[in-house]
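Input: structures, listed below.
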Structure P
Amino acid sequence: MKFRTEIDIKPWSEPIDYDTHIMCLGSCFASNIARRLQHYKFKVVDSPTGILFNPASIEQSVDMMMRATEGEHVVSASSMVKLEGRYVNYDFHSAISGATPEEATHAMQQRLYAGGWALRGSDLVIITLGTAWCYEHRELGGVVANCHKQPSKLFNRRLLSVAEVVEALTNIVESINGRVVFTVSPVRHIGEGMDDNSLSKAILRVAISEVCAAYDWGVDYFPSYEIMMDDLRDYRFYDCDMVHPSTMAVDYIADKFFGAALTDESKTLMQRVQKVVAAAEHRPFDPASEAYKAFCRKQLDDIAALAKVDFSEEKAYFERMLQINL
């Protein structure tokens, strides 16, 4: 007997490997996937402008990054907002800030420039949409990526239509050279109300389906939302806030992604990478012992055998441990 509806995901016809350059954009779930890819040493860049939830803000971020690489000074100091002693911008997450408007502008412009070139060089862009609800600044106009705890009277909350989401996603796809994989975040936006959250997710899913159908190649969908809702389908797979998937749930969804997206060689290589990463996290009982020195030399040999993987941090750590224990 089967007691759950496990989702069978077909292997990608063109899987990715350790030579694939990846960028993750969108909601906090995109960052969760990026961190797991980074853990296994894939070439991945995570959301240069920070976490973004709605399609319009993601489109704006992509546009800003592209314009930055063309030499345009995209961020203006006049568009800054002071938040708890730091200056932030409506187009960026609050994690990107500065002590002065000029410092914040510089940091944001650098993020856009570096992110734009990474985006241009990406073979795969994973975009996770969180919600179709957005906030428009009544005075400045346009959708904001983050309200930065400003008074609600400054914003107009509205639901993007399917047509608007399709247009935003199409503009993103047309701006990107590589392959695009969309996914809907399994995070529940219950602050919007459960009915509004369901409506929002439905709009995103329909829009993604239309965009995928419009392209013969290079635009696909990964069912992270469906895995959470229909496969896991239990509150034990949520964090204590009952909104975000638990670490176990994210790991499960990531494993589903790895299983479908990676080459067999990369899956094998991941296991070897994990051993080196775990070894670097190990704290020895006696760092000066001959046994630990031999352990460090063994890890350096393993790193040398995995030339295509960037183990610069781990290599520096093991070399340092050998030097201080001479």
Structure Q
Amino acid sequence: MKKNKIIKAAAITLGVITVLGIAGSAVMGCVVADKILHQNADEDTHDNSIKQLEVWGYDINSFSYEGQEVSAMAEDGNEVPGTYFDSDSNKLVVLVHGAGGDRYSIYPLAEKYIEDGYDVIAIDQRGCGTNPDDKVTFGIKESLDIKAMVRFARTELNAEKVIVHGQSMGAQTTAVYASNVTPGSLDAADAVICDSPVPGMELMLNLMFGDGNTKSLLANYLTGTSKIAMRITDGIDYDDADTIEVVKNDKIPTMIIVSDKDEVCLPQYVEKVYDNIACDKKEILHVNSAHIEGIFDDAIRYMDSVESFLNKAGI
């Protein structure tokens, strides 16, 4: 009888611990997921861009081109804001900035394209600048904004050739976008360029929470619980932002730029993105630079390589 009581008490205790563990994990998952989605909630992304440009040695006041505000409506109802620079060209580049900043952070690249005679639209990603959607989804929802702006460029601005060029998380958005459109459609660019793309949402979170080691219990716990919570509460699946995997569906001519000194998006992972791209018309460019700094360190080689790729793609 005493033994049965002990077993019953142990079972009840184990049950309570299990319930508390599940409840605690659910709460933890929701908290982490919310922090990821609203990572810029307390940030001034425009100010972040200006400060980052200063770090790169770029004076935003030296950018002398006048642009006009434009917007496009994504299929989920999000209004995508951008600045349009008209060079009276039939070729247009949609530029997509990285995490934590806004469209101003990509103006140095915009300047080079404008100098080369391209029309340019620089957009704000979700959770950044004046984009009304405050959730950052590592390219999943943001790719809908790219589709909308490419369609806008073709139908409203009469662009004959459209290119999308993204940096860092913007390059991830570009890769996810390219993997979810049909070549030749109004929504599809004629070519895309991904400079130092984030190789995957889950991989980056493992790096953030630990050291990227799949054996890290804490990283796996935080990533796993937030992955489940985000899928249930927001309909966002980390796997849809696994850049290395999704590009197996990318059939658009694609250029990948690897920053060989990159400590953010490690070169070996960026190379895996390139390896998996489905399109035969793909190129890889290595630059001897830190994360997305190739345009500053050797702008001539950078843009010459871009032009060469675009020419081969018929642009």
*Looking at distance in nm of label points 7 Å out along Cα→Cβ at positions 42 and 130, point out which structure of P, Q has the largest value.*
Q
*Computed 4.3 for distance in nm of label points 7 Å out along Cα→Cβ at positions 66 and 242 - originating structure among P, Q*: P
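Matching task: 1.9 is the computed value of distance in nm of label points 7 Å out along Cα→Cβ at positions 98 and 298. Pick the structure from P, Q.
Derived from the structure labelled Q.
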*If you work out relative contact order in percent (Cα under 8 Å, 6 or more apart) for P, Q, which one comes out largest?*
P
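Computed from the coordinates by the stated procedures, all read-outs in this text should not be read as laboratory data. Only a predicted model underlies this, so the values are computations on that prediction, with no experimental measurement involved. Cβ atoms are built from the backbone, for glycine too; each structure is taken alone.
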